[in-house]
Structure 1
Amino acid sequence: MTVETVVQRPPIEPLRRAFTLRCHTPEQLDRIKQATLDILETVGVKFPSGKALDILAAHGCRVDREREVVTFPPEVVLAAMATAPRYFDLGARDPDLAFSISDDTTWCTTDGCGTEIVDFDTGVKRPSTKADLARVTRLIDYLSSIAFWWPTVSAGDCGQTAQLHELDAGWNNTVKHLQGFVQGEREARYAVEMATVVAGDAAALRRRPVLSTLIGTVSPLVQDQGGIEAALVYAAAGVPVTFVTMPTLGTTAPATRAGAFAVGAAELVSATVLVQLASPGAPVAHSIMQSYADPRTGAMVSFPLDGRCRSLATELAHHWGVPSEAACCGTDARQAGDWQAGVEDAGDLMQAAWEGSDLMPSIGLLDVYTTFDRVDLLLADDIYHRARYAIMDLDLDAEALALDAVREVGPGGHYLGTKHTRKHLRASFVPAITHQPAPGGGYREPLEVARERADWIDANHVPLPLPDDQKAELTRILAAADAELRT
């Protein structure tokens, strides 16, 4: 395939809502917010970081250094949260693929960070590698459903610096925005250095960051030392941080949804307060990925029959005045294309499309977010576009209402021969992956079509390469990180 053809990849097609569903009233959100403030003031959050404790103590928080537990006066929390921006920009290696957070659009990525992959060539499931991530990233670069990159599978062969090598695989194989998972203060400094190379300089990185990051908390009510110290590095550089918590009802969180969300929000808000005190105005997003424990086995379950409150994560983030990065999709199913995979992806994504999240991890992993199969990604891409069309506005102008054509045909006629039909028929029917004609009539098997499409992208799509000087600089930075951090 020529470079000219490669550049003409499908444009990003985010979820643009004609309407947004609100499931909880301001009064309900206020009750959860007040419960979170109460937890922060009376119970507190553990910060196993001397740097974090020093910052919090200097700004009026109560610090128990022996227990490493911080309690937060409500006025400190509210003042700090007020400095966090509701909207910000995310840059990309291709400036045309940069985007801004806004009220009516959801920008999606894949699931991450799977540890196994169904091999493209053999079909055998095995641990994932950096080379696998590069190959998966080329699919991501092509698909219009994916606006920004996550490390969908891990660079399992790269040891302690795997997360930095994942960024390298990302920047070398997509021109879209990257959201990495790099934790640790020293590791974060290397990630910022890499991002600065790609952006051009520190000012450009701050203005249109080509990198953002996901930092996890430790439920219940504990910050991870490596994560929180990395967040301080990113915030100082202007790299947006999404704080994520995964409260599991009945184990790492209360067994009630409201209680789980109040505890999860306390973790996110306390982390945000820290970075706002250190770097006022630093861009931050919140992500609460609620999960469940099967009381019969203790196994983690993502999609029980009663999956209420998926929109609460988004509404709470917005109630606190920050963007939401609410997770959806993925599936607990073990293989692509079965009933469970379809119903869990479709049910969750259809709900997510109208809830109003700003950023959203979505399609791409099986078996409770552990396994990547390219067939599953292409099937889920089809579901994504069904959801995208479902929330689009309806044209109601004179051409769309077609009254002239109705008068022309009249009662008992047909529309096949009208000029209006010739103009609009092809656009009125957008074939799904389930409606691809088969030789001899009927339609092809969707799994076969998905596999064929994925293989075509893999064989033909060559992302715009990273400039040689930037590629060499990333290699140099990785070598330095490997020498310092690997033991």
Structure 2
Amino acid sequence: MKPFEGLEVWFVSGSQDLYGEEALRHVAENAGRIAAALDDAPTVPVRIVNRPVVTSPESIRAVCLEATASSACVGVIAWMHTFSPARMWIGGLQTLQKPLLHLHTQFNRDLPWGEIDMDFMNLNQSAHGDREFGFVETRIRRSRKTVVGHWNDPYVADRIAAWVRAACAWREAHRLRVARFGDNMRQVAVTEGDKVEAQIRLGVAVDGYGVVDLVDAVRAVPDAVVDGLLDAYDLEYDVAPDLRPDGSRRSELAEAARIEAGLRSFLERGGFGAFTDTFEDLDGLVQLPGIAVQRLMADGFGFGAEGDWKTAVMVRLVKVMAAGLAGGTSFMEDYTYHLDPDGPKVLGAHMLEVCPTIAGDRPSCEIHPLSIGGRSDPVRLVFTASPGPALAAALVDLGGRFRIVANEVDVVDPDEPLPRLPVARAVWRPRPDLRTAAEAWLVAGGSHHTVLTQALGPEPLADLAEMAGLEFLLVDAETRMPAFRKELRWNQAYYHLAGGL
């Protein structure tokens, strides 16, 4: 079963009537074999559906309109088996409102040197048929991803798979509703943003609610539901003695469970895939939601603290892209540094809300004071993230446009135990090094809130940015600050001009 059950990508092959029925029959057969091989590729997370070969402006426009209207189709792969005059494609490409991938391949891997004749040459013309197609894509400024290589090469399937995951996130973005309980943290800049522009660019709808609406949902939770969650906590986590059934603070764990149940019911009833809250606006909530947020994130909800709806969106979209892959995804914050010259590192954490999908061991369920918020001590899950390669990414509003900034990192074990740190955490080494990565992040305007994922590399995020027309900046092992600063300046000019004067 594919991770995105019910979703599909359409494989559309281009040709023309010039070559006759026999040649078109071979085109159709070969296209079917390629589509089937991609469909069988273990890394490709949706069905690849072969569509009839298109040979005219009318058939091209029809399949593009059909793809746009299909709720199951998340994108189109186009391939020119033969020469397909690209003026035929202009109308279709201009009507297509789904992501596009241009696959530059050919059916045969090797040339049959001793058997090549003009029939072979006429049939296998991808080398210049795709160039004709690529010219028109560029001429009409059609956003797309281009993948080059033989269709049976795992490299090709992997690059298509990354694009497919981005296409599924693009679909999710246009369906995503974010519930924002209260406003953002007062006087904070980076958590602000243009929600209208976000809906224009990404399709995301961000709606505000008073915390009293959440409080009503929490108070309506039946005691039996609370008891069921308490049983789940006891089973899934190492519960601190004072929170166990006979512990002195069991009632506070019950209150945390009631908050989780109420929050979940509110989100599910409203069709929300992500949410925010803020410790400055808790109204009648007894605790700041801690374990509730962590468990909801583990189930796929996006979250951003202090009203940070942009990070909530990113957490949700990255979780969608990561479906079926090993490794977790969490809301995160660069909290403090270890600046030892022999091994500088970042300690990432937050007050409460780090997703247990990144945990390297069984989380413990604990209750500790929180020095801000003015409410009772909140319950939270405490753990350390598992080591391995990861990606930290942020969506930032630059005023008039958005930018995605990403940094490849390596999560590591802490140098020493952290017995007095009462929150979940991750320790990592940024690539290429902390000094360069932090400088690049700062000059790019990256936020202090991020999404940390151990499931994805940068390619799906870059593909998503291309689909949305957003700037994408990657800080990796090859980053050097002089070139990075130039990229920022060039991008500033490009996006200013691309937006129109």
Structure 3
Amino acid sequence: MKNLTIKNLAAVTGGICYGLEQDQNLEVSAVITDSRKAVKNCLFAAIRGERTDGHNYVRQVCEAGGIALVENSVCLEFTGARAILVPSTLDAIKKIAAFYLDQLAIPVVGIVGSVGKTSTKELTASVLSWKYRVLKTEGNFNNELGVPLTIFRLTEQDQMAVLEMGINHFGEMHRLAQITRPETVVFTNIGYSHLEFLGSRDGILKAKSEVFDFLRPNGHVVLNGDDDKLITLQEVHGIRPVFYGIDNPACAVRAEQIRSLGFSGSAFVLHTPKGEIPVTVPAPGVHMVYNALAAAAAGLVYGLSLEEIRDGIGQIAALSGRFHVIRTDNLTIIDDCYNANPGSMKASLGILTEDAQEKNSSPATGRRVAILGDMGELGDQTEELHREVGASAQMRGLDVLYTVGPLAEKLAGEASRNNPHLCVHSFATTEDFLHSLQEDKQGAPLLQRRDTVLVKASHFMNFGRIVEALEKYTFE
């Protein structure tokens, strides 16, 4: 890995070397946190996690020919130990990642915001890949450990990095930006995620705007011009943002003539300073149109043609847990259970019922069923925001609403308040719902053939188990 020599690693981290006197000019072959992936001359960071302590695996890493990055010298009391002792392995990993990224000298596109970061990251990487070799964040590696681990996947052949950056406390984005030093920042929106820790939408804006603390000189800022908070950022360190949107005609990048294709996505005309072009985003919902616009704006920043932008948007693949449509012999399942907040939950409900309208509510398409669970990190507004989603649900034309969890029960109460035709039932836990799903087959089944079922909740509700059960669901 470029310039990641033992000598440089010790200098960057302020570390003390053990058993590496003859290896000062050795470049490490990889940086890992999973001891099972240890190979010769890799650097294993012994991280103290919630479930295990990486220091327990230092010996097996060294026996495999690796080098350990540790904060506890006691684990080095064996023959053949090769290690760098630092005050904090997590802080050291962040310093090493920043140093490595600086050695590669490639531009970073940072994706930030409350909702839609992962989809925007995927779309942006897809667009930019038509002209550049791009490495992107995989999975949920968007925090103070995940971002460095993503950076360590970069090679000298890569030309650009698209990095998702997620936070829930003040100061975290500052530290992430210090590692990544983005050339371009793409901002999706300011929603209600993490109100528990950030207090208000203004607090969320302030916390996420810390990304600009390390924006590179002559960099680029891409903002959602339909967001009432982001539109106030008319200048960032002397840089004029590129705004994208649907409703605001002043946005340089806009979607016009939007047409829903149901679960197949949306079609629209992309309007830009370089001209117009018809575009199809193969993922449903107006929120995906916004994400595609953000990717288009990033593509324009880096000199892509309208045709390349169109094709990059059009080839985006479905993401597991994010409005992933699964069709079985019995049901159509919408797996949207990766996470949830009020904005994304209302958007998903809208797509569910919008698709029904596309099909003219034909009985052959079955019922529209939503299985909704608790949303986390909403602070003092928790109950109010659950009720707000419930009010939206009761107006959407759903046939059936099942809720899981004590907070979602508030949602259920609001949904049934003014809609006596909506079938609503609440369950205390995910386990209770799964039990009823099986047991009620003998009586009144929770589901019917040809139902379309939306599954959505915050990640801690473990709704992936519900999706798995629905995929295997059969009728007596």
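With respect to distance in nm of label points 7 Å out along Cα→Cβ at positions 122 and 290, the largest value across structures 1, 2, 3 is given by 2.
Computing distance in nm of label points 7 Å out along Cα→Cβ at positions 10 and 34 across structures 1, 2, 3 gives 3.1 for structure 3. Given 2.8 as the derived value for distance in nm of label points 7 Å out along Cα→Cβ at positions 26 and 242, which of the supplied structures 1, 2, 3 does it correspond to? That value comes from structure 1.
Throughout, read-outs are computed from the coordinates displayed, never taken from laboratory work. What you are looking at is a predicted structure, and each value in this text was computed from that prediction instead of being measured. Cβ atoms are built from the backbone, for glycine too; each structure is taken alone.
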